[in-house]
Structure P
Amino acid sequence: EGRLGWQKASTHPTHLTYHWVNSVSQVVIFEGIRTQLPFDLPKGVSTGDFQAHLQAPPWTGSYTLKWTLVREGITWFENQRIWMSEKRVEVKAASPPPGSLTYGAVFLSHATPTVVSRNTVYYVNLNLRNTSSFTWERTGPGFYPVHLAYHWVNSGGQTVVFEGLRTLLPGNIPPGGTTGTFAAIVHTPGNPGTYVLQWTLVHEGVTWFESRGNPKLEIWVTVQ
């Protein structure tokens with residue numbers, strides 16, 4: 001529990017996340033996918049059961065999964081000597097989805113701000129149509145979920161953030177279906193300047209949509 005409680009949505013929200021550590025104690029994935037808390041938690045209040053994002057390492061082997069929390073832009077909880085749980089996990093090879101899948105997404109609307117504060121979390125409303133040949137699965141074991149994500153590119157064309165925070169889709173979206181308007185999370189760069197925010201989708205463990213020919217939604221953003 002935190003002295004001031006945990007906030008779900010604020011300038012510095014608290015997120016559940018994790019690290020993956022291999023069998024020789026090397027951290028192989030530090031920035032795990034974030035999960036929003038189900039609501040603001042005052043001190044002493046429990047979240048109850050809720051579903052968290054988790055993506056396995058791309059390599060087979062024995063690992064330790066370390067769950068933790070991060071107050072975005074402030075600190076990781078383990079830096080304050082607060083650890084949650086650790087679990088030994090064996091990662092095995094999975095059968096990949098069919099290679100004949102076609103990837104497509106149309107951004108029907110968005111409300112991306114064009115002027116933002118640096119090192120700050122925002123929530124942006126978007127609406128997408130699935131023009132892929134397969135259903136976008138939201139989450140769960142045994143398949144490869146599709147998440148909304150983003151990249152940040154500076155004015156010189158260099159990618160400064162590639163693995164943007166993931167946002168769960170509001171549900172399973174079949175071909176031709178739409179997400180409806182939903183809020184996506186985005187964390188702004190730490191340095192002021194002019195950037196391109198590239199909204200995209202990722203088929204976790206398989207491919208980024210732009211790698212299969214689907215264009216990104218690109219927005220010029222001033223970070224102050």
Structure Q
Amino acid sequence: MVAFEIFGWSIYRYGIFYAMAFALGYIVLGWIGKRKIFETMPKVQYFLTEGLEDLILSIALGVIVGGRLGHVLIYGEGYYFEHWRDIFKIWEGGMSFIGGILGVVSSVGILFWIKKLTWKDFLTLFDVILLVVPLGIFLGRFGNFLNQELYGIPVEGLPVWLGQIFRTFHLVHVYPKVDQILRVNTNFLSMIFEGIMIFVAQVLVFVRQIKKKERKVGLLATNF
């Protein structure tokens with residue numbers, strides 16, 4: 001869905017939310033870097049300060065390339081083998097969450113190899129990344145909502161009491177691009193449970209570790 005155009009170039013809403021997610025990640029990770037929480041781990045601290053642009057670029061490439069390839073391989077059902085040029089048309093939609101996660105693991109893994117990080121450095125860096133990933137999920141799911149993707153099942157197919165709960169909390173929506181049926185707004189549910197709640201949980205664990213100086217490498221990744 002096009003938000004606006006600049007000099008004939010179409011700017012899509014989904015793309016805007018991707019950009020916002022990367023920008024927010026840059027801000028939060030930069031803030032953590034300035035706090036010098038990881039000054040005893042020079043290579044991790046480097047990627048949160050001087051090397052932050054490289055880290056964000058690596059994450060962005062991992063999300064976009066991995067997310068797109070995941071969609072092609074998992075959901076393409078052979079279509080892209082006959083229309084391979086369409087693989088590059090990410091503006092038409094089609095990104096996989098699992099593919100994006102695997103893409104980020106791969107891209108950060110390349111940094112791990114290039115910069116010769118230890119496994120402890122790698123896992124610590126990934127912990128910090130997964131601290132902010134829920135914010136990206138929150139924005140991404142809102143983009144799904146605007147694009148009318150990942151919609152839920154019809155409310156009529158649910159038990160009456162459950163349907164009433166969704167109606168009471170305004171978690172139902174009609175997706176005009178799909179049909180005129182009232183459906184469960186799974187986009188907002190994902191924003192709440194995959195975005196806000198996981199972010200809050202990760203922050204609480206992170207802050208507790210910092211205060212008690214009992215940082216367990218890989219704990220945030222495990223929680224996620």
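FYI, it's all coordinate maths here, none of it is from the lab. It should be emphasised that the depicted structure is a prediction, and the values quoted were computed from it without experimental measurement. Cβ atoms are built from the backbone, for glycine too; each structure is taken alone.
Distance in nm of label points 7 Å out along Cα→Cβ at positions 43 and 115 was computed and gave 0.9; which structure, P, Q, did it come from?
Computing distance in nm of label points 7 Å out along Cα→Cβ at positions 43 and 115 on every structure in P, Q gives 0.9 only for Q.
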Parent structure of the calculated result 21, given that relative contact order in percent (Cα under 8 Å, 6 or more apart) is the read-out and P, Q the choices: Q
Note: FRET efficiency 1/(1 + (r/R0)^6) of positions 91 and 187 (r between Cβ atoms, R0 = 30 Å, to 0.05) at 0.65, derived from one of structures P, Q, originates from structure P
Among P, Q, structure where Kirkwood radius over Cα pairs in Å, for residues 27-130 alone as derived comes to 18.0: P
Give the label, chosen from P, Q, of the structure having the highest value of distance in nm of label points 7 Å out along Cα→Cβ at positions 51 and 147. Q
Which structure, out of P, Q, was Rg and Dmax of the Cα atoms in Å derived from, given a value of 19.6, 57? Q
If helix-only ellipticity at 222 nm (-39500 (n - 2.57) for each DSSP H run of 4 or more, over all residues; to 500) comes out at -19500 when worked out from the coordinates, which of P, Q was used? Q
